[in-house]
Structure I
Amino acid sequence: MNKMENITTPYLTRAELWLCITTLIYFLMNGAQIFETLVFVPKWTASPPDNFKFLLDGQGASLKFFWIVFHSLHEIAFILAIIFCWKIDPVRNWLLILFAIHFAVRVWTLSYFAPNIIDFQKVAENQSLAKDLINRTSLWQTLNYVRVAIFIAVSIGLIPLCIRLFNLRH
């Protein structure tokens with residue numbers, strides 16, 4: 001921790017600010033994910049393909065724009081937290097680990113969850129495209145529980161980093 005001597009109060013303030021913003025946004029995102037997982041997902045998975053209409057833009061609760069904006073803002077904040085915590089080795093290293101986990105789940109989201117939602121939307125518009133919907137929606141729903149749990153675990157992992165960062169002032 002000899003490097004800590006080189007850390008100024010303004011640097012530490014910016015590190016605290018961006019880590020807190022990242023943590024706050026992550027918890028807000030988790031709240032939205034938990035709501036979606038417990039309220040919205042059971043509605044459209046309950047009776048495929050009849051309830052897939054909930055996924056259609058203009059007819060259901062299209063959440064595509066919401067999630068694109070929310071994730072983009074969060075990832076910018078997360079990267080800024082890493083940048084502003086860079087000189088604080090233990091915090092930086094854990095942030096990098098948590099970001100790697102977060103990034104892996106985002107890749108999983110973009111490679112599995114999003115394409116399946118798009119397929120389910122196509123089925124809502126043309127039911128002749130329906131294939132093995134009960135199993136596909138059930139798997140999607142189960143894997144979504146895992147995905148949300150990982151996101152929650154990452155956000156909980158940010159809390160000790162915030163505490164550690166605030167304790168550096170004392």
Structure II
Amino acid sequence: MRMFTVCLVSLCAFLVLTGAAFAQASKVGFVNPQRIINESKIGRIAQEDLARLGKEKDRRVRDALEQVETIKTKLQAGTLSVSEEQVVEKSLRLAARQYEMLVEQSNTDIQSEERQLIQFVMRRADSILRRIAEELGFTMILTDPEIIGYVSHSMDITDRVITELNSMI
């Protein structure tokens with residue numbers, strides 16, 4: 001039993017020392033994708049495209065809402081016969097349903113375009129990240145600011161990536 005304990009303690013010590021050596025050899029960088037999107041030329045161009053899409057979606061939604069309001073006004077005027085009122089109520093329900101579907105689809109489309117925008121810009125930045133990682137000896141570069149509590153300024157390469165992306169355009 002004593003021999004087992006000695007072996008176990010030795011194994012634990014070896015793992016701790018090996019892990020510490022590995023941790024010292026590892027170097028982690030950080031880049032903030034949101035800053036790259038907001039501050040790089042390519043990111044701003046992509047955001048302008050997204051804003052144009054958003055304005056077009058908003059215009060369509062406003063037009064659909066205007067159609068619903070027009071039908072409501074016609075219904076509330078009180079000048080329709082019972083049969084006409086039933087037809088207008090049906091068209092109001094249909095227009096309201098179409099409006100809700102349009103709002104939902106517009107939101108989904110914009111979210112999808114936003115994800116694609118981030119992927120497009122980060123794919124452009126990927127070769128820069130790889131080159132910087134090799135140059136500075138990073139074993140990995142983190143891109144999610146939500147999971148990081150602290151980043152040393154020396155490990156944050158966002159400014160350099162933005163500068164190099166801007167020089168590509």
Structure III
Amino acid sequence: MRENFTAEEWSTLIQAPMQAVMGICLADRVDPVSFLQEVKAGIATVAAEAQRSDVVGDLTPTLLAGIAELDAADPLAGEQLLLKKQFELLGLIQTFKTSKEGRDYAIAHLQKVAVILDTKVTGLQASELKQWLMSVATKVAEAYREGGIMGIGSSRISDKENDMLKKMGEALAL
């Protein structure tokens with residue numbers, strides 16, 4: 001399955017889960033501690049997904065195996081690897097002047113993913129991977145409650161995260 005893609009296309013697909021995490025993390029203006037907790041939850045979500053063996057389809061398990069292969073090649077493991085990935089994502093986020101610029105970057109990346117999938121694989125394979133990416137983004141959005149006071153009145157997914165999820169779905173042509 002991997003042989004269907006150029007190295008650049010495969011790299012774009014491999015980066016897609018982190019781009020989805022970044023888009024969700026930048027959706028809301030929250031305090032720095034909450035932001036870092038959401039980044040940590042996002043990285044942990046992608047790491048947990050990479051360990052799953054029950055993902056259906058051909059392409060999504062291949063992508064997860066590719067992510068796991070990259071992780072295995074890294075000299076760090078466990079919590080250290082997760083921390084490294086958090087710093088890498090934060091480093092990318094720092095390159096943007098505004099959170100809107102970062103969100104737009106994530107959306108543009110997902111649009112590239114959609115184009116690659118729609119031209120290189122079957123409709124079913126493309127749909128399965130796109131749905132999986134949306135499930136990752138949704139899990140990240142649900143990972144940290146937002147709004148309210150001391151948890152009272154908070155929601156699982158904020159309005160801005162909902163808007164970002166819709167934009168991601170549109171970018172992926174779902």
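Coordinate-derived values only; no laboratory data. Please read these numbers as outputs of a predicted model, since none were measured by experiment. Cβ atoms are built from the backbone, for glycine too; each structure is taken alone.
A few notes on this one:
- Entry that produces 1.10 once Rg/Rh (Cα atoms, Kirkwood Rh) is calculated, selected from I, II, III: I
- Taking mean count of other Cβ atoms within 10 Å over residues 78-85 as the measure, the highest value among I, II, III is held by I.
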